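Novice: What follows are several structures.
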Structure P
Amino acid sequence: MCFTNGLGTHKGGKGMKVFWVGKRLAFGSAITTWGHVEKLQAQGVTHIINLRHGKHSRKIREFKNLWLPFRDDMKHRPRWFYRHALRFYLKAMRRSDSKLFVMCHHGIRRSPSLVYFLLRGASGFSHTRAQNVVLRVRPRAIIARAYREGGEIFLALEWAKKKYSRKPNS
């Protein structure tokens, strides 16, 4: 589901866009007006992951939020980036009434790539299923190779750490 009408505009855009990949997880473009805040609150959004570099306004702080400021530079993210995002998501999802919105400037590359990672890491979706879910709701979305690979590496290392840290049965 995408809503754009009546949400105002941001520089170079036609308004805020929100794409729901499930009942509790969405991604899209930047929150730039108080009208955007009201519309997200009306949709039940309680948590925000902000991926915009240099923009973390009071409007975003109306929600429980995590700011991971990175430019859309198509480079791998450090492991802590994925660790923080996954922890924030898992903590938010503990509450049955929470909904999380991942935002970047246009909602085309950074936010869909992080939602892809969250679907893989928290929901156990396969690569194909996670990608299809994201692209079904926003066909213009790009799961950036560097962002996808960085998340896959993080998940592989976490899986290996858990596998090899188990104590053998006595």
Structure Q
Amino acid sequence: MSAEGAPAPQHDQARDPLRRAYDVLGHLGGLILAVMTGAVFLQVVLRFLGRVGIDGLEEVPRYLFIWLVMIGAAAAMQRGEHTVLDYFINLLPARLRAGVLAFTTASGIGLFVYLIKLSFVLVPNAQLQTSAGLGLPLGYVFVAVPVGAALILPPMLRKLVHELGALWRKPS
């Protein structure tokens, strides 16, 4: 079942390359989370032992968190695991419900396309700045936004096609 309460579109999940690619993204998100946890743990242990922390190590979890959010959002979008408040949507007739869902999905697509467009200015400007501890150009951090938005778009487009199909389906 999808988050909307309707049956999820039937895809041969074993052969769906998009699903497999997004499963890899989920595992990459887990790896990023493990690196973040290790960096924080190492900083805490070093400070507990009275030693000076490693310069810049506190920035690693902060910057990886941005990547984690964007990659995790894409993986969750593919799986239909984002939180949905669907009580009122489910009270609507089937065609109207499909129309509302198609509109909200299209609006989300518009938002992510806009984020990508804004990133054409944001990322190059951020590349001119460096982080205080690591000396890392911040463009590498900010590029997570357009990459994540681009990864979110294919599942949303697939969902929009499914919702438009439900909107134009003949009533039985």
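FYI, it's all coordinate maths here, none of it is from the lab. Quantities reported herein were computed from a predicted structural model and do not represent experimental measurements. Cβ atoms are built from the backbone, for glycine too; each structure is taken alone.
Novice: Upon calculation of relative contact order in percent (Cα under 8 Å, 6 or more apart) from the atomic coordinates, which of the structures P, Q produces 23? Write out the running numbers ahead of the final one.
Specialist: Values: P: 23; Q: 27.
Of the options listed, only P reproduces it.
Novice: To continue, here is another question. Determine which structure produced the value 2.4 for distance in nm of label points 7 Å out along Cα→Cβ at positions 44 and 68, calculated from the coordinates; the candidates are P, Q.
Specialist: P
Novice: Here log10 I(q)/I(0) by the Debye sum over Cα atoms at q = 0.13, 0.15, 0.18, 0.20 Å⁻¹ was calculated and came to -0.59, -0.78, -1.13, -1.39; which of the structures P, Q was it taken from?
Specialist: Going label by label, the one that fits is P.
Novice: With helix-only ellipticity at 222 nm (-39500 (n - 2.57) for each DSSP H run of 4 or more, over all residues; to 500) coming out at -24000, pick the structure among P, Q it was computed from.
Specialist: Working: P: -13500; Q: -24000.
Derived from Q, not from the others.
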